[in-house]
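The following blocks contain the structures, represented as structure tokens.
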Structure 1
Amino acid sequence: TAHRALGLRDLSRTDLIVTPDDEVYFLEVDVAPGMTETSLFPRAISGADLDLGEVCRDLLLTHAR
């Protein structure tokens, strides 16, 4: 994935465009993805049956060392 290829960890959002011919164009990686109710990261956390607050706390505690 772009996330791993760039040496990122924990979370990021990769923006791509896929053409009708299935060509993939990489646009950007955002290391601070949106955190609003309609953003994809919180929706993915919810879809994984996890609590957003707990995930954020765990990220902070992991990197506060």
Structure 2
Amino acid sequence: MREDAGLSQEQLAVKIGISSSTVRKWEKDLVTPSLSIHQWEAFAAAVKVPFSDLPTTIPRIA
């Protein structure tokens, strides 16, 4: 989603108020995203996806 929106990890992190290292950990499947509703809304806006289209669970990569 981030790359499709043309954002770097740092740009996404700034838009949702987290560290870029957290974004990297998400993408490497080291941690599961844990955001407030406000941050999820900011995430949806940043990646240009309707909030209602975000997954309700985060799939784990085996």
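We did not get these values from a lab; they are worked out from the coordinates using the rules stated. Computed from a prediction, not measured in an experiment: that's the story for all the values here. Cβ atoms are built from the backbone, for glycine too; each structure is taken alone.
Computing distance in nm of label points 7 Å out along Cα→Cβ at positions 7 and 23 gives 3.1 for which of 1, 2? Each step should come with its number before you reach the end.
On the way: 1: 3.1; 2: 0.7.
The structure behind it is 1.
Can you say which of 1, 2 returns 20 when relative contact order in percent (Cα under 8 Å, 6 or more apart) is computed? Please report the intermediate quantities before stating the final value.
Values: 1: 20; 2: 32.
Derived from 1, not from the others.
1.31 is what came out when Cα Rg over 2.2 N^0.38 Å was calculated for one structure; which of 1, 2 is it? Please report the intermediate quantities before stating the final value.
Numbers: 1: 1.31; 2: 1.04.
Comparing all candidates, it corresponds to 1.
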